[in-house]
Structure P
């Protein structure tokens, strides 16, 4: 089995690779990313070169880039799979699928793990039109403000705590913005929203259980929105996100969708798998069973 490892040296737990590398095997090819977007280029090249596995070593951002590279190739060889060695500060995809990070356990998964096809989401926005796949959650509004702020501040407290503190700071200044939604072809009148999220898996932000029932193999996306509720209610409900008990709260909308269009006359920034990319208007849709992934 030929394995192509893509290692992000800037990942929050990049030193994990030093403990795993001796287990990688003599036939493994290892490339280190040098810039944003490099993992996508490397993954695309590895698929075209006929590798059986592309393994993204890093966090959700590295995995997202690798997945976009893999999916850009089109037809994939039988038996191919994308793998993920979670070595980042967040690793919400690994949490959702219970992918191990301990080197010995991960090496065993590489040898004996099962290959399954999972759904991926796709976001399209801007002019000229830009599209990007996501594995976890694509969001707009408050989460877009959060990720813009984190681009400037970094993650000095680690993924989970940094995301929590920046989110709280943004909550205090959050203002609901009017957005028009078209959900599976049905248009809804403009309403104020603090947050819009379209989820393929359950978690974001280093453990926020934003879409607790999301299933990346059901051919659907979970849509979660927080309407224009007052600041005290926002702050009161915020801790519930970590327990996944917020869906029944007042002002929270939840449904399953295959396609959602969102547009606004205001600046509503996007957060796609933890990356600040564009603003509304945008289209979110599911690509069922599009990605072969290695799971424990």
Structure Q
């Protein structure tokens, strides 16, 4: 059975036709400045997919949406999302007036986790936690094959678990959050600080002498080439991320952690280091069930496939 997944982002809105966990077709529109215009665009995108693939709404199991910010899955309302200027937008009710089918909404990080759990890196596991290492640290929790969202769908914000009291200020207003130490943004900050203290580091050559060109790859790629300062940066970053993973392992003990986002492109180079750290330091790790650590496999399609999975 087909389903349609909608991935609402700050820059663009992607709509995809999904069957058996695989993308059949998709389209994209620039995110409109108002919710009314954006939803009009979503209606156009859905109709375009149906017409292009010779389908009617009766051929569709349902429509799932993933949206950033605070959402209410039960009421189908995007409560607040400053990145797209949405405030108390009843997107599900609006779309139900256009399409006679099941429509569901969840947070974008949650649907990405659901997509990976059902059809990606977590497909062989019954429980998993996804951490998306990008500008921030997004997260999603799957327990017994089901998405866990917390009270009023406002939980599962694992990136805002404090790992260092009084630490770096986080965008949420607190200090010392995992996001402040394990996001790509944090990795770039740590890298720049280390470069400022070591003018001979190979990382300077890697960015052509321009510290503003530092990205999430800089320290990792130079560490692979043997640069000592880069290795220290990588070890520091890994320690922060691993501590967060160990905290979550002791709370949830999922079968696996799935890493997504830009930093996860380091693959086994990253996951092997994380596993080694956990083996060495985690309380009870030798005696409790081990949580695997893997990287996501659905890439940029996770949001669409996960949104579709809400109705599959």
Comparing P, Q, where is distance in nm of label points 7 Å out along Cα→Cβ at positions 44 and 276 highest? Q
To which of P, Q does the computed value 27.0 (mean count of other Cβ atoms within 10 Å over residues 84-91) belong? P
Given a computed value of 20.4, 64 for Rg and Dmax of the Cα atoms in Å, which structure among P, Q does it belong to? Q
With helix-only ellipticity at 222 nm (-39500 (n - 2.57) for each DSSP H run of 4 or more, over all residues; to 500) derived from the coordinates and found to be -7500, which of P, Q does the value describe? P
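Any read-out appearing in this document is the output of simple, stated calculations on the displayed coordinates, not a laboratory observation. From a predicted model like this one, the values you see are computed outputs, not experimental measurements. Cβ atoms are built from the backbone, for glycine too; each structure is taken alone.
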